[in-house]
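Participant: In what follows, structures are represented as structure tokens.
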Structure 1
Amino acid sequence: GGLRTADAAVTPVDPADRGGPLPLSSAQRRLWFLHQYEGGSAEYYTGSAHRLRGPLSVPALRAALTALPERHEALRTTFHEVDGSPVQRIADPADAPVALEEADLSGLPPADRETALQDLLRAETEKPFDLARGPLFRTLLVRLAEDEHVLVLSAHHIVSDGWSLGVMTGELEALYRLHTVAGTVPPPEPQLQYADFAVREQERERARREQEAREEDRGRTGYWARQLDGLQPLPLPTDLPRPEVRTTAGAVHRFVLPADRTAALKELGRRRGATLFMTLTALTQLLLAASSGSRDVALGVASSGRDDRLTEDMVGFFVNPLVIRCGPRPSDTVESFLDGVRGTVLDAFAHEVPFDRLVEELAAERDPSRTPLFQVMMVLQNTLPRHVGLPGLDVTDVQLPRTSSLFDLVLEFEERDGGLRVSVEYNTDLFLPSTVDRLADRLRRLVDLATEDPRRRIAALDLLDGDERKQLETWTGRAPQGPSSTVPELFAAAAAAAPDAPAVTGPQGRLTYAELDAYSEQLAGRLRALGVGRETPVLLVLERGIHVVVSMLAVLRAGGAYVPAHTGHPLEHVRRLAEDTGALCVLTDAASADRVPR
């Protein structure tokens, strides 16, 4: 799911020729290439599960499920490589029947059924898909008792998304009713199919590339080149060493923001002309900035990709990621930062292009240990309801287990009963459950602080709870001196309080707090790009002056530890110091360059 384009228009689309292989959409191409690289992992599983209580007609359910791929070509599509390029082929409905797999747990003792059900659900979500052989849509019916079943709808993301699941569950209700209630009228047939959208999208993309080739600013991709210039990976501390090649093992931590907090979030946004999506984007970036110590936060968000009313009833993969890059400064207030995020979000959606094109043009140097352009995603599920209402049955949703993660972290929000259900999906090869628990606690506290006083400066946001503060006091033997507990945080608070006051003076001149703040953060970004992180030694070989203070603060902001070397010492002494400390790099100036070992 993701942000849906408002006031979608209706654009005439001619059905594509079905005489041969059809092209993939940009989103599908991205998943197809990832599938070739990663194999048949469960990373791109999507689905829903529903508990059915009451007298179920299995033949009527089977007939309704069989009709879904008959109505939606995407559910009977397979993907193949022809002359080095991927194509999709659509099977005839007769050649791609839906096999309703059935499992019977009713013979187990009642106390064991739920455990066995969870095992079945986990196995279903972990079962790989074969994109070339199919099927890419499958169904499972678990019998728990004569009058209790669980229905599972499963698909590969390349043929479905959150909105599509809502389309399918809505049609399933109508089709089941058709076979169980006399006089029911069948639902209208879809006007167009996903393949028609894919062909039109590729035609538009070719035309856009040709137009941008004639424009100096390169149109929409020119915007992204400027917006993402110099972007570095988010330096989010991990509990475990990052594997050299990205893994997808994952888990999820769930909690609920109550209705009063959700209402306060909406009111905060309303006062600033921001949607709930924009407000959650801003808070997620503040959370990541506080957790990483970085003021340069690139967050992935999801566009629904359905900018035409004709796509509303289509089943297919439309979601397109966008990158929202913002830099929260300590002197910003919560509401002023939200204002900036609102503008950035509007600009990003106005310049939307397929994500695979951004990666192709702007992420030339790939890091196999990370996803390109962003490593954390925020999703607000505003898709169609997935609740199945079958006549004569009481239907409730069942949460499916998650054992994979698309990114380092995914924060997913869904409005339910006035509150927000929050799911924090995380890579278990990077983070421990206890760390994600603390992250969730900090998000709750951030919501409280931001809504209680939106004019509060970011530097004054204290996300430590009482237990964390007591733990810090135990470790240090003294109480913390306020919200900030590190030198960069203490400096940020001082800079926010008096940005124009002199911070450092010397023979070369003076710097205000705001200037020292800007220069040290810029240098910290350079150091992070070189690989400086938590406790990384950095050698300082500098003549005395204000740039020494800039360098020391920059190293601390990057998470490193600075090692000062006296410029009067012999070169061999400086070399030994670099070797003994394991310094990753050296910061020096023109006057001291000859004292730096090569």
Structure 2
Amino acid sequence: MLGLKGIYTQLQIENRPSLNGLATPFGMDFIPGTWLESIQISKGASTILNGYQSISGQINVELVKPRKDKQLYVNLFGNTLGRTEANIHLNKKINEKWSTGLLLHGSVFQNQIDHDNDGFINMPLKKQLNGLYRLFYNGDKWFFQLNAHALSDNRVGGQLIPKSTPAGNYWRTNITNNRTELYGKMAFLGFKETYRNLAFQYSLLNHEMFGNFGLQAYNGIQRSSYNNLIYSDIIGDTDHKIILGATYQYDNFQESLSDKKYDRIESVTGAYAEYNYGRTVLGKAYTDLGIVAGLRVDQNSLYGLLITPRLNLKYNFSENSIIRASAGRGYHSPNIIAENIGQFSSNRSLNILTPLKIEEAWNYGINFTQQFNLFGRSGNMNFDFYRTDFVNQMVVDIDKDYTKILVYNLEGKSFSNSFLWMSTYELFDRFTLKLAYKWNDVKTNYQGVVDRQPFVAKHRGLITVDYKSKSKNWIFNIATQIVGPQRIPVNHSLPSQYHEHSISESPTYALLQAQITRKFGNLEIYVGGENITNYLQHNPIVAADQPFSTYFNAAQVYAPTMGARGYFGLRYGIN
């Protein structure tokens, strides 16, 4: 988000921080698509209710609720490469107050594909089993939610191993994740004043990740606890609202890579206040002026006192014309291995040059949205610009020494400028066109040299077309992504036989995908295609013929390594 790595975006599951730490490289891969009810995205400085971690923004995911989801829902998926997936939802309304649900997912891909003939598989082999049990109570005075989530995920990449051949002399990555989490919320709703609420969020997590990157063995355990108490009320009238709260977060990481330990215990105790003002307009259904001002004060056991101020402003020129502005500070505790796991698809050694500080940055942004009517049809246009300035950052330097991953604290400037233009317009009945363009300028000081961060596209474009038939039984979607040039890390020290990899910038490329859905009552059948343009990065691996040499590097991927593929599936649900 905003041109920055995903680690600077706080991912939340139902307004609770989640999928951080060891889960960072996998993120939404651990939340199956059928489980999603909705996604809310907040760019820049957003709310401080759930911690100081968000720097570039927040993504909140709402999962399907037992009372609203179908009683039985089945989704089956398969593609032309051999990936298969099954999803089953079982929900029951026990009575007017109690409801329960069970969400199950299984997926597998075990087809070793090597279209480059370089001896390495182009797509990791994957197996995942995933389950979520949900129990809800919604009474007159109390609300209660309990969730139990369990996951097992295995991914294998590297050299193609012939059947019945021992794996000992082959370069492979093999990563297994076992994750269990108990989480939920409870709230007292019995106050006489309906605007007054008291709520508590909680989670307990155990995450184990183990495996190897070539000859480097890795073991990681994360045990975490999150607790958040929230009280909301008004000041005088409902135009002025206040939220007060306290948070306690505990993280215990036990990690080792090639017999080197990277253990840490981090606990954070904090308190916060957030003021929300919305000025109502007489006779209108909206507030023309909105102010959200928040302040957090946290005591971190490793990094000391952390103060997080944030301000969000909104003004409606009319119901169809809105401008927003935001500013605020954010922090992020670095997780060296998990956040750079892709770099270990090589024989580089990890070198931490200085004790790492907490990452700290200021973010400022402005957004303008305009709804319009053209030729009798509706549309909207959106412009936004955000800047992020790092006070401190964990710098990962893969330019200075080809054989090493150098990690150190920022000295000098590191910043991101991000501009987005997006417009949606209904060309004719039920036919919608969306256009978007994004510009990213992301630079960091690498030991005195300010340069673009690698593998960040400076320009991106998106074109989507959506059509739904009058009967709503046919749905068509076509989407094209344009990805601009990305800086490639310095490879000047490579021997002459690998000079094809000594490029400084990737080419621009486009990706096309399409999907058609047909509804038959409770049954939906869909077919589609991905990477229809069949764009590929050929031979992305440096020194594939010498996988145990110092030059071997499979972390130089800037584009798809798999070509055009089709998929098909069905959805069936009953209430």
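Quick note: the coordinates plus some simple rules give every number you see, no bench work behind them. As the structure is a computational prediction, the values presented were derived from the model and not from experiment. Cβ atoms are built from the backbone, for glycine too; each structure is taken alone.
Participant: Given that semi-axes √(5λ) of the Cα gyration tensor in Å, derived from a single structure, equals 38, 30, 27, which label among 1, 2 identifies that structure?
Facilitator: 2
Participant: Mean count of other Cβ atoms within 10 Å over residues 104-111 computed as 11.1: which structure among 1, 2?
Facilitator: Computing mean count of other Cβ atoms within 10 Å over residues 104-111 on every structure in 1, 2 gives 11.1 only for 1.
Participant: Turning to a different aspect of this structure: Among the shown structures 1, 2, from which was the value 0 of helix-only ellipticity at 222 nm (-39500 (n - 2.57) for each DSSP H run of 4 or more, over all residues; to 500) calculated?
Facilitator: 2
Participant: When you work out distance in nm of label points 7 Å out along Cα→Cβ at positions 232 and 336 for each of the structures 1, 2, which one comes out largest?
Facilitator: Top value of distance in nm of label points 7 Å out along Cα→Cβ at positions 232 and 336, among 1, 2, belongs to structure 2.
Participant: When Kirkwood radius over Cα pairs in Å, for residues 32-87 alone is compared over structures 1, 2, which one is greatest?
Facilitator: With respect to Kirkwood radius over Cα pairs in Å, for residues 32-87 alone, the highest-scoring structure among 1, 2 is 1.
Participant: While we're on this one: When relative contact order in percent (Cα under 8 Å, 6 or more apart) is computed for each of 1, 2, which one produces 11?
Facilitator: 2
Participant: OK, next. Quick check for you: by mean count of other Cβ atoms within 10 Å over residues 72-79, which of 1, 2 is greatest?
Facilitator: Between 1, 2, the highest calculated value is found for 1.
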